[in-house]
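Before anything else, here is the set of structures, which you'll find just below.
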Structure P
Amino acid sequence: MEEKLINILLVEDDEVDVMNVQRAFKRNKITNPLHVAVDGLDALNMLKGMNGVEKLEPLPKIVLLDINMPKMNGIELLREMRADDELKSISVFIMTTSNEESDKFEAYSLNVAGYILKPINFEKFVKAVSTLNNFWKMIELP
């Protein structure tokens, strides 16, 4: 079976969390290109090619999205993506420390593919990323 390499966009403002995702990708031998945006506004610029930022080509098929960020939070970015014909079909996985029911409800009402609480333990985080990797290898994306 041919391995599908697809662009993945990580939207995360915490440098330690970004490094943890990168380390988890390496540990799981995930070779998909991982692009990083520091907040929702940065991500939107990358997805649309706005404000002097080059558009990601091809567009990511998967976005790993934190909720609590400055400038534009994850829920606000998700609303913008779902309202845009070119971006609305991108699979979004929330990866956050927020265990608030209102955040979960809002995220699922905006059609997220999953809501993952960031584990404090790095080994658990590596397993969570491995599960995500197996999932996106198995499914067919548009």
Structure Q
Amino acid sequence: MNPAQKRVLFVCYGNACRSQMAEAFARTYGSDVMVPASAGVNPAMRVAPDTVRAMAEKNIDLRDHFPKGIRNLGRAQFDLVINMSGEALPESVGPNILAWDIPDPIIVGYDEHCEIRDQIERMVMQLVLDLRRDQRQSPLRPGRV
């Protein structure tokens, strides 16, 4: 891990849709500025088939992904936690928690599922751009005096 990269955790309720999509977009678009992970408050048994299908349309393969719970994180530390669950998170996940109000696509039709996917993609891209800007504006970069 590059010292300039931020460890970012995306959390939703089941880690079956929203946080899986956010983590995948973050890996695809922002691996230069972040090391993303995802988890769920109450992890589902599998990633939702519509999520796998919707992400495949963006050329991102989630077939081998699986839901993880925030309890499975152990002592992992995160610089930023993006909470999409709509629930309060334990303080142990990190000191910097940002709430994203994104509807849960698990109970909607496929077209709306894709609209939510696109909303997540836009929000992740904005996060990537913000992190890149912050990295450029940092007066002291690692390795420089």
Item to check | For 12.9 (mean count of other Cβ atoms within 10 Å over residues 90-97, calculated) the corresponding structure among P, Q | outcome: Q
Checklist outcome for this item: The highest value of relative contact order in percent (Cα under 8 Å, 6 or more apart) among the shown structures P, Q is in Q
Next on the checklist: If Cα extents along the principal axes in Å computes to 53, 31, 26, which of P, Q did it come from?
Outcome noted: Q
Checklist entry - In terms of distance in nm of label points 7 Å out along Cα→Cβ at positions 50 and 130, which of structures P, Q is highest? => result P
Item to check | Top of P, Q by distance in nm of label points 7 Å out along Cα→Cβ at positions 10 and 106, largest first | outcome: P
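Here, each number is a calculation from the coordinates, and none is a lab measurement. Note that this is a predicted model, so its numbers are computed, not measured. Cβ atoms are built from the backbone, for glycine too; each structure is taken alone.
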